[in-house]
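In structure tokens below, several structures.
Since every read-out is calculated from the coordinates, none of them should be taken as a lab result. Note that the structure is predicted; figures quoted are calculated from it, not measured. Cβ atoms are built from the backbone, for glycine too; each structure is taken alone.
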Structure P
Amino acid sequence: MTFADRLIAAGAIALLVTVGVVWVKAERTHSDNVQLRRDLQTQTQARNTAEWLLHGQEQTIQIFSAIRAANAAARREDERLRDEAQNQITLILEKDECAKRDVPAAAVEWLQRVENRARSGSGDPAAY
């Protein structure tokens, strides 16, 4: 074997070793790339799930806030109507002579019986 043949053989071996090293590095890089893609997909799914849950919680809070606001408005309206009715009744009764007299005890008892029967639902309260 001549020096040139040995040089060609050594070059071929060096080329094969270099190709092998490059091949192994490429495979490792590909494997790392696949793992990174899996990790990215997992993290993306986790982020999407967290955003979905957060959006649901935000909607729930908005719904409860709307309910709370509606309840407060209804309470204010009830108070306004009650005060208005009380004022109207007071004005009407101030002008009426009967309002200044006591209600007879028998009438009070009868009205209480009617009320109790009406609340208990036991028949026609007007019949008592």
Structure Q
Amino acid sequence: MKFALQRCRIKIIMLIGILLICIFLIDSVGRYNKLVSFKIYNGVIYTLEKIDDDSIYVLKANVYSSKANWLLGRVCFSKNIDSQKKRTMKLYHWNFKKIENKSVSVTNKGRELSFPVRDCL
């Protein structure tokens, strides 16, 4: 009887572990598929990610302090920078211009936005 209970506990623990790994992988793949642009500078990861709403796309600038934090989804700094109606490709013209003096600059065909990221560096 004890042996059967131990086997059952081990199976439950293994199933919970597999479930957690699957959730982690699904979340990571989902964030990867929404990447518009990214840059790695001095071990800090800067990403531009598309967020789906019902009728618009929102572009969000995220800063992760390490690769491990990017994998885990722990954002150090986050800011919405643009929103557009769906079915427009202008969202993909955004790029990182420069990263210096604890600030990040992103550009989109002449339009430039700069924001400080002091807490992450």
Which structure, out of P, Q, was helix-only ellipticity at 222 nm (-39500 (n - 2.57) for each DSSP H run of 4 or more, over all residues; to 500) derived from, given a value of -10500?
-> Q
Test item: distance in nm of label points 7 Å out along Cα→Cβ at positions 64 and 104 calculated as 1.2, pick one of P, Q | Q
Distance in nm of label points 7 Å out along Cα→Cβ at positions 56 and 80 derived as 3.9 - corresponding label from P, Q | P
Which entry (P, Q) yields the derived value -0.73, -0.84, -0.89, -1.13 for log10 I(q)/I(0) by the Debye sum over Cα atoms at q = 0.09, 0.11, 0.12, 0.18 Å⁻¹ | P
